[in-house]
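Q: Alright, structures below, take your time with them.
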Structure P
Amino acid sequence: MQAQAYEGYVEGGQFYPNGTLVRLPGRRRTMLTVLNEQVDEENRTAWLDDFRQMVADTTEEKLRIEDFPRFDLGREPIIFNDVE
């Protein structure tokens, strides 16, 4: 027997998983554990704001070829651009 765990929240008697919806074929025996922990509306997606901030911070970072030692072509990379 193999078990899978899904995290989410229950609202109005309906279970909402975090992330993508899971579709399971056929009937499955399931077990739902309800934690005695309230979910605040404003904190429910706080992790998403943190993630968006991390993405914004990393787009400003300049990457160098030295930062990726396993990426070695054995030659200088060819840079394609419109400027001659």
Structure Q
Amino acid sequence: MNYCQYYQADVKRSECWFFVGIMRSYENMSFDRTLKIETSTFEFFVPDAMEERFLKVMEYFQSNDIVQNLKKLPNRLTDPNETIA
């Protein structure tokens, strides 16, 4: 089974509505969801074929101080003990 690339980032709370709207407008680029509401930390599941485009969009958001701490991590769904809450 192939798993998507996995990223996490903090999104400026006052810009979350804008950020989510833009992300959803890029069809099939990523699946995003809020991982930690308190810190506006999002997680992103990105298909291999869309990773380059995803990173360009994230670069835009970072340069406009909307996204911080973007990091690529091992896909947490590959851990058999992990659940989606």
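Q: Quick check: 0.90 is what I get for FRET efficiency 1/(1 + (r/R0)^6) of positions 32 and 48 (r between Cβ atoms, R0 = 25 Å, to 0.05), calculated from one of P, Q. Which structure matches?
A: Numbers: P: 0.55; Q: 0.90.
The value was obtained from structure Q.
Q: Another question about this same structure. For which of the structures P, Q does the calculation of Cα extents along the principal axes in Å return 36, 30, 19?
A: Q
Q: Tell me which structure, out of P, Q, gives -5500 once helix-only ellipticity at 222 nm (-39500 (n - 2.57) for each DSSP H run of 4 or more, over all residues; to 500) is calculated. Please list the in-between numbers first.
A: On the way: P: -5500; Q: -8500.
Derived from the structure labelled P.
Q: Tell me which of P, Q gives 12.5 when you compute mean count of other Cβ atoms within 10 Å over residues 24-31.
A: Working through the options, I get structure Q.
Q: Work out which structure the value 4.2 belongs to, where distance in nm of label points 7 Å out along Cα→Cβ at positions 40 and 64 was derived from one of P, Q. Don't skip to the end; give the middle numbers.
A: Values: P: 4.2; Q: 1.3.
Traced to structure P.
No value in this document is a laboratory result; all are computed from the given coordinates. Predicted model only: the values in this text are computed from it and were never measured. Cβ atoms are built from the backbone, for glycine too; each structure is taken alone.
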